[in-house]
Structure P
Amino acid sequence: MFCHLGAVVNFTAGTVSRAPPWAQRSGLEWAFRIKEEPALWKRYSRDGLRATELVATRVLPAALAARAQRASAAGKAPPVEIGRSAAGTVLRPALAVGAAAAAALRSAFADCVADPGRVSVDLSGVAAVGNEFAATLLVAEGWFGARGGFAVTGAGAAARADLHRLLCDELLSGRTAS
């Protein structure tokens, strides 16, 4: 078990003094701590730069993409074409962004639960992949991957970039095939 206490132990032991109340109230206790312990400057700057990098490269792009996707997919009920053959079942969504797209995909998955063989989702007809849709693919990967196999195919550059941004690269690797 790990418990991050920061400087609580030092404050309690009296080896480091607390910032004045005005600094605590204004959120500047970190500046006072740097004055008291100059070695913290390196750690604070390194951690701050890493946090800024994560916000700039992951959080902000994801938030902006999600906002744009929600706006473009509002109210649409996308169809999911289901193709069945001896080789397996192929789902072809027309849209992969927004709650309606994820609901349509879940409905299509429910329709093919009893189908034998591999279930594939062909993303060649979609330009982008949203958060909820990607989460639905991950759940399906676990379910169908353990039964007859699961694959995501046909993803274009933009859909691949969305899956990478959403940390779902493994969906494209094909490692879930049986």
Structure Q
Amino acid sequence: MDMNECYADLTHKTDAQLDALYNKLLANLAGLKSQMRLRASQAAWVTYRDRECNFIAAGTEGGSIQPTIADECFISLTENRIKEFQAQLNCAEGDLTCAAGAPYIWDGEWDSGTTAMITVIHNKANAFYWKDDYRSVGDSHLSPDSSRLTFTWESGTVSLQLSSETSAKAVIREKGHPDVTTTLTHR
């Protein structure tokens, strides 16, 4: 294997590592709005990386070393992006620069001021406030398209269907009571 082939192989491995971390970070973001921001940021970053590396390698255009120079740039920039994603995935609690760990709160009222509030962290329901008390949250699942969050609690289930970036329809099912359907907003 010559030098160009070695760098090309390393480029593919580094890019695969970045893709895996990107998908993990995307899955850990709380809410569609944050996911859309990451998708836009990553698309812009990939365009920057590719254009920057083409520029860096332009001085060797036509030479046998050009692919290696472009790949070295690609690997270096990709490794830096990997570090950024790892930092997002491993940030300390309370770090306000950490998009992956930020809570996402949905709340709303119905029936003369009765309040429901759901706190979501890392795409899982973390807290559920219902009928003036916090309830224990059990299993929590996000649909593959990130449009529906469902979870169990000691007296039933909740389904939160995203209507837009800032509103969602909640169906709260409590054993022995009629279902409650209300609109919650993100704050």
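Starting from the value 9, 28, 20, 12, 14, 12, 4, 0: which structure in P, Q was P(r) over Cα pairs in 10 Å bins from 0, in percent calculated from?
P
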(message) When mean count of other Cβ atoms within 10 Å over residues 124-131 is computed for each of P, Q, which one produces 20.1?
(response) P
(request) For distance in nm of label points 7 Å out along Cα→Cβ at positions 84 and 140, the calculated result is 2.7, so let me know which of P, Q that is. (result) Q
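Throughout, read-outs are computed from the coordinates displayed, never taken from laboratory work. Remember, it's a predicted structure, so these values are computed and weren't measured experimentally. Cβ atoms are built from the backbone, for glycine too; each structure is taken alone.
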